[in-house]
1. A value of 2.8 was computed for distance in nm of label points 7 Å out along Cα→Cβ at positions 81 and 97; which of 1, 2 is the source structure?
2. One of 1, 2 was used to calculate distance in nm of label points 7 Å out along Cα→Cβ at positions 33 and 57, giving 3.1; which?
3. Between structures 1, 2, where is mean count of other Cβ atoms within 10 Å over residues 25-32 highest?
4. Match the computed value 11.9 of mean count of other Cβ atoms within 10 Å over residues 41-48 to one of the structures 1, 2, and report its label.
5. Thinking of 1, 2, which structure, once relative contact order in percent (Cα under 8 Å, 6 or more apart) is computed, gives back 28?
6. One of 1, 2 was used to compute volume of the Cα convex hull per residue in Å³, and the result was 115. Which label is that?
7. Could you figure out which one of 1, 2 the value -25500 for helix-only ellipticity at 222 nm (-39500 (n - 2.57) for each DSSP H run of 4 or more, over all residues; to 500) was computed from?
Structure 1
Amino acid sequence: MPTHQKNVAAIVLFALGCMDLFRGLAHTFMIHWANDTFAHLDLSINGNDQLMLLGAFGISNWLTGMLFILIAIKARALAGATLAIILIAYAIGWLGMQYAGVSPESDFYGRFIMMGYFVVCFTGIVWQHVANRQANT
């Protein structure tokens, strides 16, 4: 099997890591731009608290971005499992928010970016699975 087929999940994870670094940048250093462009939070009520939470999310984006890139480069064998863990973690978080009765009141256009993020994760898992099956035939 060609090297790129063996590393599909790692390549996808590396790309998601880069995306998370951008998300970290947007949620921290470019926080006002991110709100004005994507979230559209009403900052007239507890605005600094809302921005603090957006920034805290950005910190986790920096962390996941760096970890995803590290795994993609140094632990490629874990890349497929990491893609699955991403989907599982977000599903658990979504279920928790549903349980708590939390739903967005703002436009939150970032959700469309996240839908694409999930599609990329799922596609990477499937693509790697297909490549592995083809290698075994």
Structure 2
Amino acid sequence: MKINDLTRINNGEIVKESELKDKIDEFLQGNVDVESEIHKLLQEEVLILLVNESDDPISIEAYKNSKKFIIPVFTDLEEFNAGIIKLNFNKLNFKTKAFYATLEVIKEYGKNQENFEAITINPHFQNYLVNKKQL
């Protein structure tokens, strides 16, 4: 997957270095005081997700043998590229593409999906979960 394959939203602005990733790192190291900053940054930053040909997000099963699903999202291209390999998304037998999306776009999609449970940010590395109600 190449950078030119990415669909950009947010007026075509290229995703900058993610502050969100740094704040999640702080949280995972025990600084729970940054959780409100994480949720604020989620509202501001553009995330990257993998979608199929119909532009539906590629998801992972929330629980074993469940219809509930979680949407993996990535904070930047470095995490996206590492994540699709680690999660074996690069071995899917259908066409996919990267898609830039704001949290609003993801929330709107989730509203119409009864089995949508949460997003997981950088699931291969940080695996920070934000459930549907927190979005």
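The numbers here are math on the coordinates, done by the rules we state, and not lab data. Not measured: the values here are computed from a predicted model. Cβ atoms are built from the backbone, for glycine too; each structure is taken alone.
1. Details: 1: 2.8; 2: 2.0.
Computed on structure 1.
2. Derived from the structure labelled 2.
3. Details: 1: 17.0; 2: 11.9.
Structure 1 gives the largest value of mean count of other Cβ atoms within 10 Å over residues 25-32 among 1, 2.
4. Working: 1: 11.9; 2: 18.5.
Answer for the origin of the read-out: 1.
5. It traces back to 2.
6. This figure was derived from 2.
7. Source structure for this number: 1.
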